[in-house]
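Every number here is computed from the coordinates shown, using simple stated rules; none is lab data. Note that the structure is predicted; figures quoted are calculated from it, not measured. Cβ atoms are built from the backbone, for glycine too; each structure is taken alone.
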Structure I
Amino acid sequence: MKKQLVTLGLLFTAISLSAQMKNTEADTVRVQTIEDVNLHKTGNPNKARPLSTKSNLTVMENPQAMSIVTHEIIEQQQAKQLSDVIRNVNGIYLTSARGGSQDSFGGRGFTFGNDNIFKNGAKVNSGVFPEVSGLERVEVLKGANAMLYGNVGPGGIVNLITKKPKFEFGGAFGFSAGSWNSYKPTIDIYGPLSKNIAFRVNGAYEYAESFRDLVQSKKNYFNPSFVFNLSENTQLIVEGDYLYHNFTPDFGIGSVTDNATGVSRLATEIGRNQFFGANWQYQTNQQASTDVILNHKFNNNWALNAVASYQNYTKDYFSTERIQWAYNSKNNNFNPSWTRPVGRTYNEQNYTSLQINLNGEFKTGNIVHKLLVGTDGDYGQADSYTFKLSSTTLGTLLLNDPSTWSNEGAMPTADKTYRRRIPTRRLGIYTQDLVELTKSLKLLAGVRFSYLTNGESSDKIFLPNNPVAATSAKTEDHAFSPKVGIVYNPNDNLSVFATYTNSFVPNTGTTVYFEALKPSTVDQYEIGIKKNVFNNAVAINLTAYQIINNNTYNTARFKADGTQNSDSNLKEFAGKVRSRGVELDITGNPLTNLSLIGGVSYNNSVYTETPDVYGYVEDQRLVRTPAVTANASVFYTFTNFAKGLRVGATAFYTGDRKAGWNDTKNQTQVTRMIDVEGFTTVDLSLGYEWKKFMIQGKVGNLFDVVNYNVHENYSVNPITPRNYYFTLTYKL
């Protein structure tokens with residue numbers, strides 16, 4: 001409790017918004033707002049200067065695909081969580097959520113991890129459901145981004161930009177309510193404290209039950225921020241961010257496996273509402289972060305941005321888990337059973353980071369340079385606690401006998417056995433230059449040097465004479481990550497580009513001979529065209545890419561002595577992963593009162609060059625990677641007839657995909673993969689604005705589509721059925 005109070009104290013005294021400076025007619029530094037990056041409503045992202053690129057380059061100058069979802073989109077779609085926002089970015093998709101504990105994303109065939117999610121430019125733990133009511137926008141840089149961010153996964157990065165203080169008084173109070181007894185009051189107030197100081201306070205409380213029996217959620221969110229204009233050319237921004245979320249872990253309906261053949265399928269005969277956990281299980285996540293941002297403009301051509309950030313994350317988990325129904329077809333006994341396992345974990349992460357970016361524009365002769373020079377570093381400490389349970393199971397359930405589906409059962413006692421602590425350090429130095437060879441032809445070249453070390457694990461023993469896992473040795477990795485691209489940019493409305501990027505991803509664990517694993521190296525090739533139409537109000541962007549992860553590792557199936565392996569820290573070489581795809585995005589306002597978002601993507605990710613013995617089957621689509629995704633959103637606001645009325649519709653498609661595991665060479669079972677059909681959900685929205693009031697209503701999943709998000713083969717979570725949601729907002 002003392003630690004939590006200290007953390008809360010920090011929230012009120014330190015802070016941040018990753019704001020980027022922009023020249024004004026008075027040459028003063030101002031808070032970056034959504035209008036400063038030329039975005040309004042859905043906006044044309046090609047006219048933006050995103051914070052996530054760390055540079056002064058516009059989207060049209062960057063040889064890379066990127067997307068921006070503004071707060072207008074978030075609010076008009078009445079998004080509840082980050083997955084509702086991200087589905088507007090085609091090519092980025094919800095993969096699965098183990099136990100429904102977080103939004104897990106993938107992009108271009110690769111899974112997003114902790115290294116792929118950022119808030120205001122600083123890395124944050126992805127093991128939470130972020131609160132979206134405090135977001136100004138979400139920026140997504142697709143593909144490999146190692147040159148700017150170091151050891152990030154190759155699918156892309158997601159940067160959450162929080163709302164900014166303003167020097168005029170305003171804000172809003174809101175109240176939302178919907179299906180399954182959900183309700184959520186929100187507050188957002190901003191304004192000046194003096195001529196040079198402004199503030200903003202966002203807050204929310206949310207309670208929600210679920211279409212799933214016994215499942216519920218409680219969330220508190222608080223986000224105060226301040227901006228200090230220290231002079232005409234110097235700005236300090238401070239932000240605190242605190243999220244508390246207590247909810248019921250839920251592993252869904254599970255899969256059914258034939259023990260004789262190993263073939264699995266989803267247990268779709270079970271109703272969407274049926275909950276198989278215990279009535280006492282819980283998970284509590286807390287995330288507290290503080291950021292301090294310094295922006296300084298030396299002159300009209302040179303500017304400095306520095307970001308210091310601290311984060312504390314905890315996860316307290318005690319639950320039944322891993323629903324896997326199994327039966328033995330040899331005995332013709334089709335009454336699959338499941339012995340319900342119980343798990344108890346506690347994790348804590350403390351993470352501190354600092355980055356400094358210097359941007360400048362200068363000439364060498366007649367050649368214009370736009371230069372970025374930067375450095376970043378961080379220190380993290382991850383603690384994981386192991387427990388001894390009085391019982392590791394909670395009864396046996398029979399699939400064909402609902403009388404056994406009890407949610408009762410005493411909570412086992414859980415005693416801490418030991419705490420394992422692993423420190424990590426990372427340092428990066430990078431530079432990038434956009435050179436205007438001619439007025440239309442530009443060359444971008446950049447390189448980063450990264451150094452990463454995982455320290456030797458250390459243990460604190462709480463309960464002697466209990467098994468302790470072998471400690472992990474210290475590892476050190478370093479790499480150069482180059483990026484080179486060429487851009488044909490004859491005017492502000494057209495850009496054609498080609499780019500190459502190399503990156504690396506460190507691997508944890510060891511070989512079966514306890515040797516350290518080499519980092520995975522990734523090559524990405526990308527070509528694309530960005531075009532503005534409808535008087536530059538709409539962006540149409542088309543991108544094609546190939547990404548090759550040259551050396552991937554997976555959990556070893558056998559130990560060095562040939563016996564079956566169950567230690568996830570022991571890894572084996574799996575071969576290469578090749579991802580190819582194409583993406584089409586359409587975003588903007590073809591009419592002042594019409595906002596439009598649309599897109600479609602195709603991806604094919606497969607293993608190649610795998611080992612001959614027990615290697616993965618080559619050219620077989622990777623599990624949890626849909627071939628096709630598509631999105632469409634249309635909102636129209638009446639300005640004459642029925643003035644203030646807004647109507648809208650959204651549709652999202654996720655294509656066929658595979659769950660389970662990819663097949664291996666020489667396997668005895670028919671397949672290790674589970675077919676999951678594609679699905680489309682449609683939402684309808686209706687709103688009316690009168691003076692300072694706005695009322696909105698939404699019908700989600702209008703056609704009550706049934707489908708599932710699947711983590712491997714055991715966490716099979718139904719998507720939300722048809723639902724209703726209403727929001728009343730009063731603007732100050």
Structure II
Amino acid sequence: MTRTFAVIGAGSMGSGIAAHMANAGHRVILLDQSEEIARTGVERQVAHGGFYDPAFAERITTGSIDADLPLLADAEWIVEAIVENLDAKRGLYAQIAPHRQPGALVTSNTSTIPLAALTEGLDEDFRAHFGITHFFNPPRLMRLVEVVGPAGTALASVLREELGKHVLPCRDTPGFIANRIGSFWMSAGASIALDRGLDIELADAAFAKPVGVPRTGIFGLFDYIGLQVVPGIWDSLLGALDDGDAFHRYEGLVTSPPLSWLLEQGYTGRTGASGFWRGRGEVLDPAALDYRPVRPVADPVTEVRGIARAIDVDSAGGRYVWEVFATTLAYCCQVAPEIADTVADIDAAMELGYSWKQGPFRMADEVGLDRLRERFTAEGRPIPPLLADAAVFYPAPGHALGTDGTVRELPAGPPSFAELTREAEVVFRNDGAVVHRLADGVGVFSMTTPMNSCTEDVIAALRGVGDLGLKALVIGNDQRTIFSAGANLPQLAEAAQSGDVAVARRVIRAGSDVMRALRRLPIPVVAAARGAALGGGAELLLHCDRVVAHTELRVGFPERLVGLIPAWNGSVRVLQLMVERGVDNPHQAAFDLIMAATPTDNAVEARNRGLLDARDVLLMNPDAVPERALALARELVDGYRAPVDPPLPLTRHALDSAWRGEDVAEADRDIAAGLAGVYAGEGEISVDELAAREGETGARLIIRPKNAARAAHMAAHRRPLKDS
């Protein structure tokens with residue numbers, strides 16, 4: 001159902017919210033001080049990927065606050081996203097009130113101003129329909145929305161089901177949950193690093209990969225959010241907190257010489273020319289107040305993974321991780337009863353609002369609460385009551401410790417695959433995959449390999465699904481970031497380096513045969529796809545009858561960067577899809593898509609490029625994918641017939657002209673010529689014959705020295721080799 005929403009304030013946040021509303025199919029009114037400013041906000045979102053499809057910008061009507069407030073009469077929901085200034089917001093609400101239709105909801109995107117302050121002086125009806133919906137930047141990608149007040153509660157289903165957000169009800173406290181904890185952690189982390197004289201690259205590296213809170217590290221996160229917003233947010237938050245709040249211990253960060261110098265120079269991070277980091281090659285020297293070349297980080301903490309191991313590393317980096325973690329956990333325990341109902345609320349805020357791999361309480365359980373208490377005691381740290389009294393923060397699945405010390409059952413959301421298959425029969429298992437059969441005969445195939453890569457065990461499992469007596473099959477997993485990363489790179493690299501075409505041929509043929517067999521199963525097969533489907537993972541996806549995808553799904557073929565073409569019937573299937581969907585010049589379209597070696601930005605783009613179609617289901621909420629995929633599989637059972645593949649046309653056109661220049665790497669020239677050769681010829685060819693041609697081409701390409709080097713480098717480093 002198409003609705004009409006409105007956003008007032010076309011800065012990066014307001015225009016991002018408007019763009020995501022348009023992504024969901026809604027008509028949006030976007031107003032600012034002038035229509036030109038509002039239009040610029042839309043253009044910014046087009047340029048920076050705020051829309052799934054640039055054409056969605058046409059769903060937004062721009063205007064000015066002075067001239068176009070009457071447009072609000074059509075809006076069911078009005079979002080205020082102007083500057084964090086209480087007087088400005090109250091003044092705007094007075095302007096909105098005469099134009100709001102009866103029952104229309106109004107929310108503020110404030111991140112620091114309490115609801116009570118915003119609603120002071122508003123009439124009873126406005127207050128009854130008013131609330132806070134605090135989005136996180138960028139609104140398209142960040143799933144968390146904190147809600148406060150009646151309008152926030154009323155919008156929960158819209159936020160969750162139509163915009164794909166995780167809705168976190170919050171109390172009306174300063175900074176709510178995410179910014180209260182996140183801002184404290186950033187202040188403490190940066191202050192501790194600066195006080196200890198740690199290199200910025202070490203401070204960021206110590207947290208990024210070892211702990212995953214987040215990948216940017218602390219100083220990198222300051223650059224990401226924009227240093228220019230820090231003083232305003234921090235001052236507002238600190239001004240609302242009691243003098244005894246531990247946050248005040250780190251309030252000096254805002255006026256510290258490094259941050260002050262950066263702001264004086266106009267160095268605002270990613271929103272400017274530089275910040276704490278200048279590109280990847282230079283970083284701020286806080287003592288000299290100037291940039292210097294980045295130094296390699298040799299601290300042993302960077303070699304471990306997980307908080308439990310990182311805090312035990314006796315090095316500058318390990319001691320830093322412990323100090324920041326212990327300080328942050330203690331603060332979380334102290335303020336939890338004030339800001340949240342359960343520890344799970346705080347963890348969700350940090351995981352979804354600040355991109356932590358795990359929230360502070362999940363990390364504490366990983367370390368062990370007894371161990372933490374012992375270390376706190378040994379170091380003379382006060383143990384806050386919540387930590388002192390708890391045996392564990394997550395005592396059972398679906399339960400967490402309440403901030404009052406009692407165990408709480410957590411609200412149920414859409415079921416995961418683990419929950420959906422909890423009572424199901426395991427009908428197949430090996431080292432690469434497991435197949436569950438539900439009571440109605442529908443199977444769930446889940447890969448259990450790292451990054452869900454298609455190892456020999458996965459191929460063997462796929463080969464046998466037709467013998468399990470299933471009525472339908474869903475392929476999916478609970479790893480939201482990856483559907484499948486494709487072929488087993490070490491195995492592929494080994495075959496390439498053998499130099500033996502027969503070895504490479506066996507690896508390729510095994511995958512190709514399984515993909516075509518999967519497509520020809522007498523039962524419907526549905527892919528439940530979230531994250532990324534790359535290489536062999538994309539081939540697996542495209543051989544399913546239907547796809548239920550999170551809208552953020554990325555689909556692509558990086559095979560050129562690995563030294564071959566998509567040879568598990570991939571180049572065949574892509575051509576097939578281009579022909580079936582009536583794409584102009586289908587051979588060139590398939591060739592260009594494969595040779596680009598870059599994934600689509602999202603599932604809408606994948607559909608626009610012919611990889612998905614209108615029968616596939618795109619969902620904004622990734623949590624809804626498993627259940628919807630099972631429902632679709634069940635819908636397809638009655639009357640199902642396996643698809644019959646008609647012959648495919650060949651082409652006489654030269655597809656690889658753009659790849660023949662001397663400035664093109666030799667390996668790329670060879671791969672382009674090989675792929676063009678797969679599609680070349682006159683008349684038509686069967687799918688199986690074309691698959692054989694594709695497989696032979698792939699096998700001969702991968703064993704060439706430069707291509708084998710690409711495969712080996714990708715297997716070892718997970719990034720492309722820069723060759724010539």
Among I, II, structure where mean count of other Cβ atoms within 10 Å over residues 159-166 as derived comes to 20.8: II
From I, II, which structure was Rg and Dmax of the Cα atoms in Å, for residues 303-606 alone = 23.7, 72 calculated on? II
Taking relative contact order in percent (Cα under 8 Å, 6 or more apart) from the coordinates of each of I, II, which one would give 8? II
Starting from the value -1000: which structure in I, II was helix-only ellipticity at 222 nm (-39500 (n - 2.57) for each DSSP H run of 4 or more, over all residues; to 500) calculated from? I
Kindly point out which one of I, II the value 0.85 was derived from, the read-out being FRET efficiency 1/(1 + (r/R0)^6) of positions 255 and 559 (r between Cβ atoms, R0 = 35 Å, to 0.05). I
Tell me which of I, II gives 33.4 when you compute mean projected area of the Cα convex hull in nm². II
